[in-house]
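Next come the structures, one after another.
Nothing in this text is a laboratory measurement; each read-out follows from the coordinates by a stated rule. Since this is a predicted model, take the numbers as computed values, not measurements. Cβ atoms are built from the backbone, for glycine too; each structure is taken alone.
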Structure 1
């Protein structure tokens, strides 16, 4: 049962029990406050304070409602998480931006992997909308990556489970797919911006792999990520990364996956030409011995 709000909305919302707050009604105000907070207008400071209040209430309520005994997908269309993502990236685009508000929001959402994964997906998508937002996303993503991994570790009992939304949350840390929103941009006469710089994330992949291990959605994004790197980097890092993601967990190995099999077959000539053919073959042998039939023709 929801609750009617009377009086000062910003004062009342934080005291409404989270299970009774209809969070969808906050989205329009969150969008407006995000724009106002990032402006040079005289209301920017108060707008940012109000935005912080609403985002805290929204996140707490969504997590509470999704984790309740009769929990449901409170934001099944992603309208609420994308409003929050856009508002937070607008703030990140300020010259004096700090990461606190974004990281507080991430921390609040982390226990509910459905809304958490949706927010990370939407944050990457919003970054593809304009040059201003693209620059903000590019700047914040490395530190966001590290913070998300901290939250996954803090909620290890949840994220150790191999369930869809957990997998998606971890896979969305590699934002390779601006094409997922391309149809909307085409409709508006724009093109999605490819804002990610793969080199900025290279050092975070080894930290990500223990959490991503055995998850097919993470494997797909890793292959997409690798294809954006120079061939030397694909070979020097990619083979060991695949080994860790696919074979390190005996309880959920990924021994065959079409995008991976295609990538391995494609890079074989380069591996042979650059003197790392044995490394390539060792990985393929391990995959084949574990059950991969597609690559069997290459195995010893």
Structure 2
């Protein structure tokens, strides 16, 4: 992972883990679980973290609990590493409050998914991000997740956002649209930080010229994900494709149970990290579902 500063904020590349958030059965964050997760990540070469996003269940938490979790991650993540806090909300007031809190605790940057439920037109969406950006000095990443927010943030919309918001430093694109990713890279990649997500496409993220990949599966197999990235840097594309194929197999097993986030927590429990439960409306796995995942994990070399 490299972080350098551009005229409009910082630039990061490589693998950024979209961290899970460990919770007790009473839905309280598990401090020791957070610490263990960050230690595990850093041991295997991860030095950048995207907290309280989709994988981190941030949008299932109250405003105060989002602040509490962010503080626990800030305590766990060394100042030498990068911490991006997701502050997205349909309520602009809440997003601004979370952005200001992120600044207060020393986060390196923030990100916000497009506001959901009330679907904005282009003008309304641009104004939303402009207002959020103007409320903080932190670098801001626009987070495009069409499946979750209900619409796509196109390159044209992104251009409108950055035209009046100098601290919007980049974009996290979870559209799975490789043609659109190419457009983002070609139009904005020189001066803005383009990140992608979707772990079936890590190889493609870097092959298409994006700077970084925000990875959920890196919670479980950080060494394999970082090795894939290093293989691409080294020009060993054949090995990188083999690693991507292996990642895709694990991803298909995790998704086969049809429940979000819980499979990742079950996998971390197998590794020895107290990841706890998922928050409603999600559910935890049955013993049968856990066994399916654990049986496959037992075949993986986590130290690749």
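Before moving on, here are some points about what is shown:
- Value 1.9, calculated as distance in nm of label points 7 Å out along Cα→Cβ at positions 228 and 244, assigned to which of 1, 2: 1
- Between structures 1, 2, the calculation of distance in nm of label points 7 Å out along Cα→Cβ at positions 44 and 268 yields its largest number for 1.
- Test item: relative contact order in percent (Cα under 8 Å, 6 or more apart) calculated as 20, pick one of 1, 2: 2
- Structures 1, 2 were shown, and distance in nm of label points 7 Å out along Cα→Cβ at positions 36 and 236 at 5.1 was computed from 1.
- Computed -18000 for helix-only ellipticity at 222 nm (-39500 (n - 2.57) for each DSSP H run of 4 or more, over all residues; to 500) - originating structure among 1, 2: 1
- Test item: Cα extents along the principal axes in Å calculated as 51, 47, 35, pick one of 1, 2: 2
- With mean count of other Cβ atoms within 10 Å over residues 124-131 derived as 21.2, matching label from 1, 2: 1
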